[in-house]
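Structures incoming, each one as structure tokens.
Here, each number is a calculation from the coordinates, and none is a lab measurement. This is a predicted model, so every value here is computed, not measured. Cβ atoms are built from the backbone, for glycine too; each structure is taken alone.
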Structure 1
Amino acid sequence: MIGLIGKKLGHSYSAMIHHQLGNLNYQMIEVDENQLQQLFVEKKIQAANVTIPYKQTVLQYLDELDESVQVIGACNTIVYRDGKYIGYNTDAGGFEIMLRMHDIDVRNKKIIVLGNGGASKAVCYVLRKMQAKEIILVKKNRSEETITYEQCYTLHPDAQMIVNTSPVGMYPASDELVINLDVFRHLEAVIDIVYNPLSTLLIAKAKDRGIKACGGLMMLVAQAVMAAGHFQSKKFSDEIVKKITHDLMKEKQNLVLIGMPGCGKSTIAKTLSDMTNRLVIDLDEEIVKDIQMSIKDYFVQFGEDEFRKKETEITKRFMNETGKIISCGGGIVTRQQNMIALHQNGYVVALERKLEDLEVSESRPLSSKQSQLKELYEKRKGLYEHYADLIVENNQSIEETCTKILEGWEEGIEL
């Protein structure tokens, strides 16, 4: 048996990665602690990755431990070889590869590490190896090894990097923020080893402040590539890590369309759907389903502020979707929280049209007249530009616009 051992594995990407690396029999192995023991007693495991909550539990079933496991005290990769179970820790190597590929230099830096479990130990092992100056461990409750978040805010606002190894912000609780970044004015980089969502709220907040930030998808892929190397007794190149991360990011990422009313978002979304075989989620249509009336009537009855609250509610409802095309209302950018939520699993494309080419519609409460449209254009143009990963002019054929979006997305995916 080859696969991933854990307690709950419903949203794991490991099988997809290992299938690309040639381990076609790789499977999800969900077990409780009693079943875990049986797997090793009965020698059912030929090669496996190990995830929460068994990275330390499995140590008792292993015959040999790699140096990294001995130092870290946690194992995430097991190989049955010559009648022995041998344990490795590829989380550490995966984290190191991620740092290197994102050009993050931890040497002589003061670094806050959130969490103190097995993943934290692997991260700290790498940080020490790469000569970090100071490592501060932070958890909700203080212990001999850790301080609290309150103490962290008071004592270490000069930290230069933050690494989150806790599960806070992980799907399905994607709107949870593990730490308040505003306290730290000297941050050079923020790293979150959570990979679902692709960009946690922590990462989205860091990027919005212009801080270098990376989520955990590349670490996940890199540790899997290293594990596959142990499984197959071969060494894979870093280029394989890049390619699989890119492909997985593209498969999971949403294409999010923003822009002025009348710029053609709905039409472009439909054509993109046909070209990519992706489902379209039109947020305005979802709002209409929810409120059971037209958006214009809702504006008249309840006002714009109540509509914006509803828009945010619906946006959060769909923030955990992956692999979709999301078409947004023109005013989605007026609330920062909407755009942060959409960026968590999304690549945001702003469609641009000259003011004179925008369509005026009686059904739109804020742009039923050309004068209103002009006022909105002046207010929102800068917001569209700020939140967009890609800006595409929609003044050509629909197919040409869609091709430009897909080409720009292919080139612009951040690993």
Structure 2
Amino acid sequence: MANETAVEVRQDLHTEVLEVNMGPSHPAMHGTVRIRLALDGETVVDADVDIGYLHRGFEKMAEAGTWTKVIPYTDRLNYVSPLINNVGYCGAVEKLLGIEVTERCKYVRVFVSEVSRICDHLTAIGASALEVGAFTPFLWAMQAREEFYFLIEMITGARVTTSYTRIGGLRWDLPEGWVERYEQCERKLVQLLDDIETLLTRNRIFIDRNADVGVMKADDAIAWGFTGPCLRAAGVDYDVRKAQPYLVYDRLEFDVPIGHKGDNYDRYLVRLEEIRQSVRIIRQVIRDIPEGPVNVDDWRIVLPPKDQVYDTIEGMIAHFQIIMKGIQVPPGEAYYAVEGGNGEVGFYVVSDGSGRPYRVHVRPPCFAIMQGLRDMIRGGMVADIIPTFDSINMIGGEIDR
């Protein structure tokens, strides 16, 4: 009788839909996103996602300098895996130039890209755990990522914004002892990844907070333009490295992890397995990488060695031409895509024949994924917004428009 009375009272209550601003200052919105929520109690009736709180102007800045000067800007798109962005942009310009980088350069680019992917996925997994109160796995993920940051610093001279890849090659070759340093990172990674999986994968609280939450079905994911782990978690077998192989990915053996439900839990599992597949790729690179130069032998594209700049008139002129006038890229347009940490990172570049880009456009995976966030959180609870938003691993730097 008491339960029947309680139901009648709830039905008679007069309630209104409440509009609430979540962000941009909310810590879970990472300071760059606002969600206007329409709430019925704790249930999300509707949402309006606003990404317009970060203004970088990457595409316009790219028109202001030479082709080479765009590279540091690409670092700051997805700043969690910047090396992949470098590879994508330089690949687009090389496509316009009609050149092919050396064999050793291709393997090195794959190596640094997969190291960068591991860092990206560790960040996403650790942050997703932290958002639902699991602080220890976050520390483990950051500890593993720190090991790879030491490796990246050893190779490039910088931890995050590396600008390591250059048009026509690389800043320099891999340093002595890079294999041993990587193997040290891998041992630590395997240990900490096992610890993370032991604590999270079958954890009742973690599963309850993520399973069947933030669901994005395959057809809807394709319609929104999803790529990367968010698309593969929905059950769609699409990976740029397999669908449109670049560098030497067509020579390497690796699997593409696929989910089933397209929920937060599947996205966690996909990233976890992709880290292991990246390790598998790197081991093959170490086995197969050839000797040889890492830059094309053309001073119109790659800066000459310093001794040539200082000691020969030809080297000095070539250096001056590239620095002051830029690489002279033939008129035309090109699109080049790579598999980034969050999906397809594509660069569309247009040249008018000068040393500066006429137009640079980036196809960032997070921009398309953010379009689907409204559908992913609508009908759920307010508390579900936090793990869902984090599971898509939104990087504000690349969705800036």
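One of 1, 2 was used to compute semi-axes √(5λ) of the Cα gyration tensor in Å, for residues 139-306 alone, and the answer was 34, 21, 14. Which one was it?
Derived from the structure labelled 2.
Using the calculated result 17.8 for mean count of other Cβ atoms within 10 Å over residues 147-154, pick out the matching structure from 1, 2. Don't jump to the answer; show the numbers that get you there.
Values: 1: 15.1; 2: 17.8.
Of the structures listed, the value fits 2.
If Rg and Dmax of the Cα atoms in Å, for residues 227-322 alone is calculated from each of 1, 2, which structure is the one that comes out at 20.2, 68?
Details: 1: 20.2, 68; 2: 21.0, 64.
Computing Rg and Dmax of the Cα atoms in Å, for residues 227-322 alone on every structure in 1, 2 gives 20.2, 68 only for 1.
Taking 0.30 as the value of FRET efficiency 1/(1 + (r/R0)^6) of positions 203 and 291 (r between Cβ atoms, R0 = 41 Å, to 0.05) derived from one of the structures shown (1, 2), identify that structure. If you can, show how the numbers build up before the last one.
Details: 1: 0.80; 2: 0.30.
The value was obtained from structure 2.
One of 1, 2 was used to compute distance in nm of label points 7 Å out along Cα→Cβ at positions 67 and 219, and the result was 2.2. Which label is that?
Working: 1: 2.2; 2: 4.5.
So the calculation was done on 1.
Between structures 1, 2, where is relative contact order in percent (Cα under 8 Å, 6 or more apart) highest? Display every interim value, and only then the final one.
Numbers: 1: 12; 2: 24.
Result for relative contact order in percent (Cα under 8 Å, 6 or more apart) over 1, 2: largest is 2.
Can you spot which of 1, 2 the value 0.20 was calculated from, given it is FRET efficiency 1/(1 + (r/R0)^6) of positions 235 and 275 (r between Cβ atoms, R0 = 30 Å, to 0.05)? Before the final figure, lay out each step's value.
Numbers: 1: 0.20; 2: 0.90.
Checking each candidate, the match is 1.
Using helix-only ellipticity at 222 nm (-39500 (n - 2.57) for each DSSP H run of 4 or more, over all residues; to 500) as the calculated read-out, with -13000 as its value, let me know the right label among 1, 2. Can you show the working numbers first?
On the way: 1: -13000; 2: -15000.
This figure was derived from 1.
Starting from the value 0.93: which structure in 1, 2 was Rg/Rh (Cα atoms, Kirkwood Rh), for residues 115-194 alone calculated from? Please list the in-between numbers first.
Numbers: 1: 0.93; 2: 1.04.
The structure behind it is 1.
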